[in-house]
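Q: What follows is a group of structures, each given as structure tokens.
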Structure 1
């Protein structure tokens, strides 16, 4: 599966971008890149846009398991923040992935004082952790 592209896995070809903006052209380009060739920034961007979540979130969580502060183009932890902010409907239908996310958030919060991150990130991660723990407990 990881040798395939989002375009192949989803069975949809979006064609060419409808207009020239960095975000739009990147999304369209990345849909044609095999999953095993996507960089952290690519995952951050696509997940942030809600693209291919069922395929990309598990890959992102594997990266976050090894290093919760995996960094795209912005700051350490930007991938974790984007994964944690994925819409609730996704997590409701993927409880094992939510459990992995909670573990990644826990590891990040244990280590956050040792790394330089944006001032608001610790509070945001605590908020995401509380949300996902509450939702997981409510679903059990």
Structure 2
């Protein structure tokens, strides 16, 4: 207690959790934060040997898919619903049905996303909440044994 009173360093501000008024999109820096997460995710996928099967199933070059993922994340995180405006309702499972997605690919996707979250999201409450929600979303995409 005495050390805290005489400490020259400022106490850490408590980390905030998202609310309807303070969305994950806002908490991570709006468009810039959502784009950074999308780009980091695909950068990791493109360079991490563990995710090579996942990377190989994506159309090249990745610029278009990076943009579409950013648009999805924007709305999903509570920002502008860019994906819906351009492409309609996400219907993610239906849109992913043409691709054989098994537990291994889901785990590769989460491996890349976890690394991207660790690199891009400083707030631990936000990061862990997003990690849990995205893990559920990734599991929902599995369509193969």
Structure 3
């Protein structure tokens, strides 16, 4: 299977699931969660929730569509790392499992790019700067 298709599926599944299952709930119930949200950075619960919504909803949507995907994947990676290593620290592996998968997938997109089937590729192609290039290993 071509690497561009794999990157497309990875972006859609991971970005879509993260945004829908985690980010949307935080955004939708922001007022209720703002005072009691975990604060791993010492910024205050409200600002930590703002950063979580930015990473889990907005950046996840950007990553899924492939628009500014490496920047979005960076924010998703940071958000999932904070969740894994501070918020869920000491919890059983089963509770952290999905967050480890989100982290691994976002790091893959950060390192390999979004592939040919992305908005990044379309924009760069329109600007005459290439597009459709991926740093994924070439098919032999």
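What follows is calculated from the coordinates using simple rules that are stated; it is not laboratory data. Model, not experiment: these values are computed from the prediction. Cβ atoms are built from the backbone, for glycine too; each structure is taken alone.
Q: Can you tell which of 1, 2, 3 yields 49, 31, 22 when Cα extents along the principal axes in Å is derived from it?
A: Numbers: 1: 42, 35, 25; 2: 62, 35, 27; 3: 49, 31, 22.
Going through each structure in turn, the value belongs to 3.
Q: Now for a different question. In terms of distance in nm of label points 7 Å out along Cα→Cβ at positions 62 and 94, which of structures 1, 2, 3 is highest?
A: Values: 1: 1.3; 2: 2.8; 3: 3.6.
Structure 3 comes out on top.
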